[in-house]
Structure I
Amino acid sequence: MVLDQQVCDELLNTTRSVRKRLDLTKPVPREVIDECLQLAVQAPTGSNVQGWRWIVIDDSDTRAALAALYRRSAEGYLSAASEQASSGADAQTQRVFSSAMYLMEHLQEVPVHLIPCIQGNPPNGLAGAGFYASIYPAVWSFQLALRARGLGSCLTTLHLAHADEAAALLGIPDGITQTALLPVAYTVGTDFKLANRSPVSEITHWNSWG
């Protein structure tokens, strides 16, 4: 079967990190999350181990507790970065930090939080690269599946500064590594556009650097 290239390209071109346009009022059915995870677990993993585990949080009190951990890590970092961006960064960068601040303030209101985990503890060096490479393709597949269904998300990692507290909150056992936190919601509108990126010709090297 030949895939519809135009549809695939549109999906890849317009799957954005969504923050301000997350619909904080519309519930997300559990079956929609399950559908997206069914697609996510078709992603490749190192040695075909498939050590991923997914924690889906739709309980409001638990989301509030996770958001509090996120804010403890994010407030100083985002405030300083946002101030620096406002004084000299381009308009797109300023919008990114503005939306990141918005997410920090409203994370507890996002109807679903997803924490992708992987079995094991991250090793150093080459093995460490393979460790994370065995979960992030599945995370991206999950985000693409959301986009195809009118939902959005954003891959965040700031709560990981307090991963031990999050593990205690969620009952995550030893030997399981949290790799991100994704806020998940329907989006306000679906008219996402291409981002401003450097031309590929300026950032691509063939056969050797330069």
Structure II
Amino acid sequence: MSIRLMLADDHRMLREGLRRSMLDEGFDVIGEAADGEEAVRLADQLHPDVILMDVSMPHLDGVEACRLVRNHDNGTRVVMLTMHADQGVLANAIRAGASGYLVKDCSTEEIAEAVRMAVNGDTALSPQLAMSMLNEVRKLDEPARGEHDRVITKREEEVLQHIADGCSTPEVAERLYISQKTVKNHLASIYQKLDARDRTQAVLQAVRMGIVHLD
């Protein structure tokens, strides 16, 4: 089944270019929004699998629109598009529940891969944003050693470390010789224990607690 995609950007030319590119990649582009408020409204009506969401839009910015879409818990994933690798925007987008973070000079193939990863529950980061996330994590206070003792199991730590290393769910399953379903079960347990909404929030929390490390 084709992935149902929605576009949210206040620049019409960019939306038209994205539409053509994403149609060529085999996605079903079901709607377009010119601002954040329209994006939230259309998401409620159309229930897309993924929204490509611009960060800077009138009336309601992309991060807040993402937060509202995710709070409705309708299964829609959001991949954010931004002009610059801004640490503050990235941190806010993570907290809002976005599933991907790309700068707008990335390739069509990178955007398409980010959409597919979002549908599969994985997170895609532009290299510039990956470094930005690392810098954001390093700003966090280092807790006392041992704070994470027995918070998550050893196997869950292994799963989360592979996620922090950039592995997808199938790659984690292959490396640990377990099924993808088992990986997803471990992730669900990790989210609950670390009070995280998705794997990006879980990794950030785990790094802060000293459970995993970013190289």
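Annotations
- Top of I, II by distance in nm of label points 7 Å out along Cα→Cβ at positions 163 and 179, largest first: II
- Looking at distance in nm of label points 7 Å out along Cα→Cβ at positions 67 and 91 over structures I, II, structure I comes out largest.
- Look at volume of the Cα convex hull per residue in Å³ for each of I, II: the largest one is in I.
- Given 1.8 for distance in nm of label points 7 Å out along Cα→Cβ at positions 59 and 107, calculated: source structure among I, II: I
- Among I, II, which structure scores highest (criterion: relative contact order in percent (Cα under 8 Å, 6 or more apart)): I
The numbers here are math on the coordinates, done by the rules we state, and not lab data. None of the values given here were measured: they were computed from a predicted structure. Cβ atoms are built from the backbone, for glycine too; each structure is taken alone.
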